[in-house]
Structure P
Amino acid sequence: MLPLIRPAARDAAAFCVGIAVLALGAGAVRVLPWALDSTVPWSVALPFARSVAMLALEAAVLLGWPLGWALAAHRFVAAGEARVFALLGETPLRTVFRLAPSGAAFACVLALLSFLGGRDASAPGRVLAELVAEGRASCVADPAGPPRAITIPFLRASWLCAPDREPRLLAPSPLGNLVVNAADARIAEDLRRIELDDARFTLGSDKNTAHVRAGAMEIRGLPPWAQSSKLPPLGRALLMVASAFAASALVVFLLLSERLRGRAAGLAVAASGPLAALGVLRALERQSSGPIALFLLLPLAAVAAVLCSTWLAACLPRNGVTAST
């Protein structure tokens with residue numbers, strides 16, 4: 001077995017775990033205010049925490065995989081083993097192909113994480129609907145408990161829980177300066193429609209008021225206040241895997257062929273590919289229009305970033321190089 005295969009898998013796994021710990025810690029900063037809020041049960045904060053965790057783990061594997069392969073390839077070259085295998089007929093391209101089975105495990109993990117993260121990103125209303133449902137379930141789970149309010153993050157809404165009474169959802173209306181309370185609410189995946197059961201609100205001023213009650217109320221055509229991903233979950237998974245594998249394989253090839261030298265340069269070049277893919281993904285998601293075929297640029301951006309950063313690394317002066325006559 002080629003001595004590079006096991007170290008590459010071990011280093012990639014170590015980088016993925018290390019970056020995942022840092023990413024999850026950064027994501028916990030967003031969830032921590034809810035975790036410390038006594039009005040937000042853990043079950044209500046869990047759907048959003050899950051989405052944050054999926055994106056953090058996706059970024060960890062996307063970045064850790066190329067970094068681990070780059071570090072292992074650098075050691076393989078620095079120890080002289082790459083030169084020995086080259087004399088035996090082992091070409092850099094053949095070595096990259098030998099790493100493919102090891103990369104398949106990282107590809108499967110990354111595809112699963114990207115699919116799960118993309119599913120929530122493409123339908124933000126699904127996460128909000130889970131927050132509403134979990135809040136109501138917390139009320140129903142303790143019908144004899146003291147009166148309390150359960151805050152629903154992002155919606156500026158609260159479930160009002162009282163002994164021996166059905167929970168009521170209190171929230172500002174998306175239309176006009178109204179406060180609506182309802183027995184239940186359902187939010188469309190694209191956030192453009194809200195359905196309310198037993199909705200009640202008040203119209204008019206202090207002198208002339210009208211109390212309105214509707215058994216079923218549906219509000220359509222709402223402007224989405226959270227942008228959904230235009231890339232389907234399966235497409236996101238495939239493109240993330242393609243970007244990570246392209247960056248990983250290319251940086252290994254460049255190191256083994258000695259077009260890229262140095263551990264620091266190798267790690268910097270390895271990181272440039274995934275970061276470029278994430279940057280292009282973010283830029284395309286922010287565009288209001290454009291063909292979905294533009295997302296095919298993600299692996300191309302990763303390859304271009306690796307090649308450009310390799311050229312920049314070659315242009316930098318190297319320490320310890322002296323002129324001779």
Structure Q
Amino acid sequence: MPEAVRKGPKITDMTDETITENTILVNSQHDDMRLMFLLQKAVQHLHDFARETRLTTDEWMAAIMFFTEVGKMCSDIRQEFILLSDTMGLSVLVDGISHPKPANATSGTLLGPFHTHDAEVKEQGGSICSDGKGEPLLIEGLLTDPEGNPLADADIDLWHCDANGLYDTQYSDRDANGPDMRGIVKTNADGSFIIKCTRPVPYAIPHDGPVGKLLQKLNRHPFRPAHVHFMISKPGYDQLITALYEKGDPYETSDAVFGVKTPLIYTLDKLGEERAKKYGMNADDWYLKWHFKIVTEEQSVKLVQEKNKAALRKSAANVVLNDQGLPEFSPLD
């Protein structure tokens with residue numbers, strides 16, 4: 001007899017009423033208190049869901065087949081599970097829990113499925129877009145801490161769709177042409193940066209797969225409002241994943257992935273003669289100015305722990321915060 005069977009817990013009374021406690025029992029044969037906590041909560045909520053909804057075998061099998069199809073749709077350049085998480089509001093929620101921001105810092109939002117790690121570094125005033133991708137837009141940014149102190153030599157990684165509402169990864173010739181509509185620019189000593197791109201447009205998230213079929217079943221549209229993604233990184237500071245959204249977009253209040261937050265809404269201006277001349281553009285081109293504020297890793301960890309402690313007060317007495325400030329079961333229980 002295997003040792004795990006010989007030493008493991010004995011399941012002697014299996015009924016609809018005891019299945020949950022039995023499952024939790026056999027999942028608790030280890031000393032990883034965080035994993036034990038996560039699994040117990042997952043099992044408890046899943047079982048409660050089945051009981052409360054009186055889930056049928058056919059419905060559960062349909063769910064299994066749906067998740068199977070979601071997995072089959074995933075590839076190196078498409079993550080259907082991220083898309084599913086986005087459309088269910090989970091991505092924004094997890095980001096908010098993991099990276100809370102004080103009121104005087106820039107809000108975060110979801111990463112989305114189109115970020116890549118091959119964006120090229122651009123010079124100040126350079127362009128992340130090849131010709132003919134949309135209406136020219138100049139972004140003038142400033143990066144500081146919440147108190148306004150400039151942050152130099154930070155990576156501003158930005159990407160957005162073209163005038164067709166498509167990202168470069170959605171084109172079949174992407175491997176041959178390389179990355180487009182994305183780039184990285186470093187902040188200057190005063191925290192400033194200048195980059196050329198194009199005015200983003202609304203677009204539909206990939207909806208030719210199981211997630212799209214689910215949205216159709218729910219009478220939901222697959223569209224996102226016009227936006228520009230930003231990933232801002234600097235050693236010693238909490239990485240900011242965010243996006244800026246155009247005010248008045250037809251999908252501003254019905255974003256398919258729940259990414260729009262009021263503090264992240266912008267209004268475009270015209271570039272004007274002076275800036276146009278300076279950057280080799282036209283006066284009628286678009287202009288966006290934005291001040292980003294990020295917090296240190298230490299500040300972020302402190303805020304996460306404060307919020308987790310507040311949440312912990314609603315938990316059972318045997319739940320504590322571990323060294324990472326995350327709730328888990330007490331090792332003494």
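Where a number appears in this text, it was derived from the coordinates with a stated rule and is not lab data. Predicted model only: the values in this text are computed from it and were never measured. Cβ atoms are built from the backbone, for glycine too; each structure is taken alone.
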Legend entry - distance in nm of label points 7 Å out along Cα→Cβ at positions 66 and 178 - highest-scoring structure of P, Q: P
Inset, instruction - Rank structures P, Q by FRET efficiency 1/(1 + (r/R0)^6) of positions 106 and 258 (r between Cβ atoms, R0 = 25 Å, to 0.05) and report only the one at the top, that is, the highest. - result: Q
Legend entry - Structure from which -20500 was derived, helix-only ellipticity at 222 nm (-39500 (n - 2.57) for each DSSP H run of 4 or more, over all residues; to 500), options P, Q: P
Inset, instruction - Could you figure out which one of P, Q the value 19.8 for mean count of other Cβ atoms within 10 Å over residues 50-57 was computed from? - result: P
Legend entry - Parent structure of the calculated result 1.02, given that Cα Rg over 2.2 N^0.38 Å, for residues 82-273 alone is the read-out and P, Q the choices: Q
Inset, instruction - Work out which structure the value 26.0 belongs to, where mean count of other Cβ atoms within 10 Å over residues 58-65 was derived from one of P, Q. - result: P
Legend entry - Test item: percent of Cα pairs over 20 Å apart, for residues 154-217 alone calculated as 47, pick one of P, Q: Q
Legend entry - Which entry (P, Q) yields the derived value 27, 41, 23, 8, 1 for P(r) over Cα pairs in 20 Å bins from 0, in percent: P
